[in-house]
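There are structures below to look over.
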Structure I
Amino acid sequence: MPLLARLALVAALSVAIVAPAHATTVAPLTLDQMTDASDLVVRGTVDSTWVDEDEKGFIWTRALVRIDETMKGAADVGDYVTVESAGGTFGDRFADVSGAARYSVGEEAVLFLSDKPAKSVYGTVGMSLGKYTIRPAPLDGTPLVVRFAPSYSKPYDARFIPVPPADKRVTLDTMERIVRARVDLGWDGQPIPGISAERLRTINRIQPGVR
């Protein structure tokens, strides 16, 4: 992809995000950085959701996601992954975590996932930054990718996520091409907030010349 076109796409991906109800404190990441930081990048469909409490009393909302396509990651991951987000309602307790990714049954999304082996689950990279819901364009139905993270205090149904203006839209096909190109190219050796260089070397190809 030509440099100017790629810069325009990066800008569109930044603007096409509908602002979360509560601002997240997670550092913004480029699409290449999110790809590098992910153990697994998939397009999937949410099969079910539920809320649990862990042994420390923290509340987690979890989603069982059917994998429809894998863009990065092990081929033997299976047909489903469990993805978790901090917060939710458990019994009479409620935890609203700023910037948490939200899920609804039947939702289609591209997920940038980080493995949590101690829990046998995944989390999205950068919380809601690592989740793009797939929505059809209003006129021709072209699949678009949109980020939207309302507060847990508000109901969430992915069917009603607002679609960005026409000049700010990014198609699913464009995102897939960029992610796959980055996976093939590999990590460029530049640091990514919150993840060690050793880990980046473990989960990525390495670009030529990177030490």
Structure II
Amino acid sequence: MIIALVGMSGVGKSTWAARFHAAGYRHIDCDALIADELARCYQRPFADLVAVGGWMGMPDAPQFAAREQAYLTAEARVLASALAALDHQSTVIDCTGSVVYLPESVLQALRQRTTVVHLAEDAASAHRRIAGYLAAPRPIVWAGAYQPQPGETRDQAIARCFAELVLWRVARYEALCHHTIAEAAHRDPACDVAGLLRQLGGTPGGPS
């Protein structure tokens, strides 16, 4: 079975990818591949996702737009390459939160070649994610969603615009995926790989 995990950054995709890997699945870590791609392009190392986020900066930084585009270009390249190389080996693809911004051709290939699983989150988790982003920025693609209003501080603008961004992304994740797993289910300590696979039932649109 070939599974692609989608959802907001920090929702648990990497945790589940690691569990699938421990169960014998090949693991394609898009975050790591993007960091490697950017390191080659810019001749500088990125130790982890936080380092990439620091390099991109906040959405009001002068370099942000160019680096955001560089990030998306790298993401499209690594995901398209990973999809083209798939065979019948059981695989889990840990997609980024920004996968929904990729070209339609890449997203169509993702739906055709994998079973896309959206790990959802509730409103309280989304609110905590805003505070986490302000404390330690991850590489968040805003795609023009950061639009401060007169009288707002940067943090106020980010909190408001982030909430709007989440709503837009969730709608896109839902349109992209074959299955949605509610937060209460995928964060249940009793839920293991076998249990998650049972929740998926079949594999519409994806190979097994």
Structure III
Amino acid sequence: MIATKADETIVYIVDDNEELRLSLDSLFRSVGLKTQLFESSRDFLVAQRTANVSCLVIDVRLPGISGLDFHEQLVQAGSSMPAIFMTGYGDIPMSVRAMKAGAIDFLVKPFRDQDMLDAVSSALEIDRERRQKDHRSDALRERLKQLSHREKQVMTLVSRGLMNKQIAGELSLSEVTVKIHRGSMMRKMNAKTLADLIRMAELLGADRDDFLS
């Protein structure tokens, strides 16, 4: 079963076969998912789309540009929307290409309804987790902006496992001054523990040498 709320998710279906589009529309709506249907990749591009958690269900063989080429173009343009490919002519090289391009699944027609539902459920969960991670990253970057240059330096060295005395030597500061900067940095980053700070630094790339110059 799809464990999502209809108003939070949407499935985009791109297939030139009207019967299949309508069948998938009925299938997804039966489990409470919203859909948008498109006959071609061009129709998809010019349509108004929401910013909701979403995934793309797309046929490999479309009029004009193929589904595989179209998806690769989306990825190159910066799209992170998970994709599920459908085909009546599936082969191993085609499925490998789809997976390398970031496809979640590759279903050969005729497929079971449950296989499609399972694939869409996985795709939506992947998109939800990505969005949550992006949101956390944005929040961390805002906190990082509050740090002084010295606090960023201390953050980098703390995240590498250096003790206060070692940091003091690296930055030519007194150990007391390092403790003050460290305390201020931990408060601004809302890091409760050293483990919290290390995870934040890794996510932000603040464990590199960028802040030490």
With distance in nm of label points 7 Å out along Cα→Cβ at positions 112 and 152 computed for every candidate in I, II, III, 2.4 is reproduced by structure I
Of the structures labelled I, II, III, one was used to calculate relative contact order in percent (Cα under 8 Å, 6 or more apart), giving 23. Name it.
I
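Read-outs throughout are calculated quantities, based only on the coordinates presented, and are distinct from any laboratory measurement. Since the structure is predicted, the reported quantities are computational estimates derived from the model, not experimental observations. Cβ atoms are built from the backbone, for glycine too; each structure is taken alone.
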